[in-house]
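Visitor: Structures for review follow.
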Structure I
Amino acid sequence: MAFKMLAQHPECYSLLLQEHANIINNKRPGENLVLEDVKKMKYTWQAARESMRLFPPIFGSFRKAVAGIEYQRFTTPKGWKVLWTAYGTHYCGVYFQDPQRVDPSRFEEFVPPYVFLPFGGGPSVCAGYQLAKLNILIFVHYVVTRYNWSLIYPDESITMAPLPFPSQGMPVKISPKLFVKPHEDFFFYLIIFFVKIICFGFLLLS
């Protein structure tokens, strides 16, 4: 969904691409990413978070009420199971101004706890959160610096079954960036592998 968002909002894509171009310009040809490079991907992580805000990878979860709660004349007794949903706060104007608008820069500001919940929150937060973040940033880097892509169906709708997913599998037209020379390194072959897997999955789902 992040790549769909970037394809539909060139201003966001331009800022993100510039961030990765700056990283490449400070490295020798063929040199792999290191942790310090990943730490510089601040706008990229903002864009990824905005994508997950708009299209949460989880619907929600159940929690047990440890005490009775009264809210807007409704009472939830102690011990009842309560369903929380990510959409309840992700699209709430109290926490995210103009929530329908795509704006990665909103994550420059502090976000209160339990408001942004693509990985859950509190003691039950996803144990793989930091690994997921690292994988996302590295994956985005090698895609945007090596490939151009465009949506085959720019107005493709999003289905909820129950998670957001492009109704036609989001097929894309992809081509290598001419100004980037592929290097014989592990990450180049890794990105080729993932792109092929994703494209194959889209073909199966379309």
Structure II
Amino acid sequence: ELCERLGLADRRRQTAWGLSGGFKRRLLLARALVHQPRLLVLDEPTAGVDLEARHDLWTLLQELNADGVTILLTTHYLEEAERLCRELAIIDGGRIIARGGTGELLRGLRFQTLVVELAEPLARPGELALSAGTLRPVDAHTLEVDVPRGTELNPVFAELTAAGVRIAGLREKGNRLETRFLELLRERGGEGAA
């Protein structure tokens, strides 16, 4: 059953030496789960696996956690931490610089980034500016808008509309935890500060 869940069933007869890096990761996880542990310690479990395998592992970890398994996870993939973890500790230089629930840490963000999908490309994206926030053209059909947290967005959209921007879609940019991590490093003057 474990081999099936981890996508290893068709490789049962293959030696570990012949497995790709992603399948070796799956095999290591299967070995860790054989004894049905109540605590699972994982160091970078999705490093070196393809996107589909990463999402499959995320689903498995969420199922294990729902079944009562406590999971201690280290990762450099902050999107992964944001998606999987209820409690986080952010470490820089071997020291914990922030700790708390995911929501608690994300509330510390000073800015939110909105991804604006355009109905038509901008004629002169470099000439576009906002009174409350920063605008970055990503490509011909996408803008990113950074606004201070708590900013009322209606005036921002009114400014964009007045400038001739036709909005086709809007979403908050992902990787919020990564943004918060970089903010924390800058506040501390840490290694990642630019």
Structure III
Amino acid sequence: MMLAKQTFDLIKARRTSRYFDKFSEIKKEILDRIVEAGLWAPFSIYQLQEWKFVVLTEKARDEVVSLILQDPTVLKYIRVMYESTSWGDDDKGWVNLIEDFGKDLGSAPVLIVGMALRDSNIHHSRHNIASLWCAAQNMLLQAQAEGLDSGIISFISQKVESGLTRFLGFDEDKYFPAYVLNIGEAQKTPQAVPRIKEGVVSYKSE
């Protein structure tokens, strides 16, 4: 029971951080555990671990940030996300958050890119993407367990997808980036967004 409570508390303690200490050092063995946690996520029977995870630090990290920020899609996506929430109208602090985040993608010292296998079959493709997101949650929770903070970036920009895929050395016809994780020590810990259970969760026995 203690393990169950610790796991539940860990899940609830995780936050999506947007401000990091860029100069904080993360040991390689910690990064190894974070990525391995991702590998233990459920994988698609159509992909069979054809997923790819690329850990970026230092110069490679900076080059990818520069590449992503050439297109305003990421910041527009964050803006839409906040504007669509019930509390977004009340707290305009997110406007400054976008401006600061957009300077260096939050300054996280480590980025992890999750690459998904393309498949023209939409059924297969959905399985492949779902498995990548399961891996993302595993890595975010392992980072939390290691005493680190994390965030996640997704985008729908063909320009960013193509540029990032080429930079990482993958075949654009075979792979595409599903997301980018930010890993590091947060300078600010955001408050939890309220989770709604009523009307979302239901139980049926017959």
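Since every read-out is calculated from the coordinates, none of them should be taken as a lab result. The structure presented is a predicted model; accordingly, all values stated were derived computationally and were not measured.
Visitor: Just checking, which of I, II, III has the largest value of relative contact order in percent (Cα under 8 Å, 6 or more apart)?
Guide: Answer by largest value of relative contact order in percent (Cα under 8 Å, 6 or more apart): III.
Visitor: Next question, about the same structure. So Cα extents along the principal axes in Å, for residues 7-54 alone, computed for just one structure, reads 36, 20, 13; which one of I, II, III is that?
Guide: Of the structures listed, the value fits I.
Visitor: While we're looking at this one, here's another question. Taking -14500 as the value of helix-only ellipticity at 222 nm (-39500 (n - 2.57) for each DSSP H run of 4 or more, over all residues; to 500) derived from one of the structures shown (I, II, III), identify that structure.
Guide: III
Visitor: Tell me which of I, II, III gives 1.02 when you compute Rg/Rh (Cα atoms, Kirkwood Rh).
Guide: I
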